[in-house]
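Multiple structures are listed underneath, in structure tokens.
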Structure I
Amino acid sequence: MATMTDDTRVARLGPGIGLAVLSASSFGLSGPLGRGLMEAGWSSAAAVAVRVLLAGVVLLPAALVQLRGDWGLVRRNLPLVTAYGLVAVAGCQLAYFNAVARMDVGVALLVEYTAPVAVVVWLWLRHGQRPGRLTVLGAVLALAGLVLVLDLLSGADVDAAGVLWALGAMVGAAVYFVLSARDQDGLPGTALASGGLLLGGAALLLAGVVGVVPLTATTEPVAFHGFSVPWWLPVVVLGVVTAALGYVTGIAATRRLGSRLASFVALTEVLMALVFAWLLLAQAPRPVQLVGGVLTLLGVVTVRLGER
């Protein structure tokens, strides 16, 4: 059986890191934009569904060009696309929003962002890629940095059901990194992203139809700090920038860096989300959060030093 990923490959470090940071920055913008939409009357499920469906449509032409009519390649990779769309896209985001409905957002994010540790454990147990001491140290530093970035030391309410949902989001995020790194079957990254996004968006719409999640949307202007914009502008940016660009660059980065390193670089999404929240929502990061951001980046560098 072919292995899902090979973190021992020779990574094209420069382009890979650049793509990973671009992907993390794109994803980090989604939170503040989504917050604006939800305060204008959108439900979280509706915002997510529109975001991923629009992204899938945007990427579809490029995916068709890359496939060159080879539908057999799609059929052979249908389990991969299905798992990516249902688990890494729809399942991950649906679990996360169910978590934040029951517990503090910071706690839910921290649980979800233990995904890199889950990736390391998966590669160790499934493929025998035992992490070295530097990798373990990097994981500890990165997670300690996230605790400071999310300012959890002051205490937070924890709900058991919320923790379970957040763990589900963590599994979805880990699956995203593992599946994104898989390129042995020849399926172009854009085709994987487009197919997964369209399938994931359809799954979220179905969940709304059967009443699992509420689907509501409005055409009211969306207000940010000091200005407002028509509703369609954040929707377009959510779909094109935070999803289409984020997913396709994330897959490209993971195939260059391997799922382990890419998952740790993606931790910078939290730091980027803080920056965008500061600019768009006037939520200025506190000094302890800045210290946490430095620790997170230090952890990423340490993980890289620990890679073979």
Structure II
Amino acid sequence: MLNSNLLRKLDMQDLMVFTAVYEQSSVTGVSEALFVSQSTVSYCLKKLRTSFEDELFINTRTGMRPTYKASTMYAHVLKILESINLCHASAQAFDPTSEPVTFNICAPEYFEHLILPRLLKRFDFADLPVAVNLHKFESDIPADELRDGSLDLLICFGPNVHPGQTDFRSRMLLEDDLVCVFDKRATPLEPRLSLQAFTERQHVFSTPWSAATDRVDGWLARQAQKRQIVKRSNSYSAALKMITGTDFILTLPRRIQRLLANEAVFNHCEAPNGLPGFTLDMQWSQTADQDSANTWLREQVVKACAEQHAA
């Protein structure tokens, strides 16, 4: 909403006149640059002065001198005009049907299991020539690759799992929590594990990216506790195989447990009270923020995540 009804009378030409007068200090020069009459420039200046309740420009022997208010307004008016140009540019939206395109996404295994299949089905059902190259997510955010455009999108865990990049945009995609998975023959009787029972069991640690510990270990450390990790795996599926026929425990995201842990083989119970859940987040660069193809891709990811959330 506008703070003053007077501002509603302004149009783009008025703002263009404002920046042109500020830069050229000459009504005649502005008239020639914008291909309008001098009377039109004068009329626009009158509207601007009325709307902003300030003289804005004072006529001197050396040209039109901006007032203090005009000087403080200039950068903001420029930004408004730039934003309008971006709106016009985005009207010529990316057309996924026009030619084959490949997007590069860096994401953890979680995304590969839960979201990527839905995303690819959307492209297939719409008969779109769109391909996705999935890059393995390591322990650090690939900031340079996002900035130089070799990666279109980063999918990562949150909140506050990775150091923030002030020049990146981000959006939360979905939330999840953690459950404790067991071989069916070794499932505890209680529906929720106590902290003591959780730390007494031997653990299999699924590390679908390079990391020595995860948020579970961080939470345990804050409770002055520690778990015993006896085996490590590079994937959720491998970790499930490792606990088969044992009394080991595997802590998995609930959505992964529902997808991969066959109920004929595995059981689960709730994690100890206080064990934090997590979010799946999407990050992209400032440059990509204004790219219509990248905007389209982000929209498709959001829709695929909404489908997963509703499932």
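Derivation of every value follows stated rules applied to the coordinates shown; laboratory data play no part. Please read all numbers here as calculations on a predicted model, not as lab measurements. Cβ atoms are built from the backbone, for glycine too; each structure is taken alone.
A value of 1.9 was computed for distance in nm of label points 7 Å out along Cα→Cβ at positions 273 and 297; which of I, II is the source structure?
Only one of I, II returns 1.9 for distance in nm of label points 7 Å out along Cα→Cβ at positions 273 and 297, namely I.
Computing distance in nm of label points 7 Å out along Cα→Cβ at positions 25 and 281 for each of I, II, which one ends up highest?
II
Taking 23.6 as the value of mean count of other Cβ atoms within 10 Å over residues 169-176 derived from one of the structures shown (I, II), identify that structure.
Comparing all candidates, it corresponds to I.
If you work out Kirkwood radius over Cα pairs in Å for I, II, which one comes out largest?
II
Quick check for you: by mean count of other Cβ atoms within 10 Å over residues 33-40, which of I, II is greatest?
By mean count of other Cβ atoms within 10 Å over residues 33-40, the leading structure of I, II is I.
Of the structures labelled I, II, which one yields 21 when relative contact order in percent (Cα under 8 Å, 6 or more apart) is computed from its coordinates?
Corresponding structure: II.
Of the structures labelled I, II, one was used to calculate distance in nm of label points 7 Å out along Cα→Cβ at positions 161 and 241, giving 2.4. Name it.
Considering all the candidates, the number was obtained from II.
Identify the structure, out of I, II, from whose coordinates helix-only ellipticity at 222 nm (-39500 (n - 2.57) for each DSSP H run of 4 or more, over all residues; to 500) was calculated to give -13000.
II
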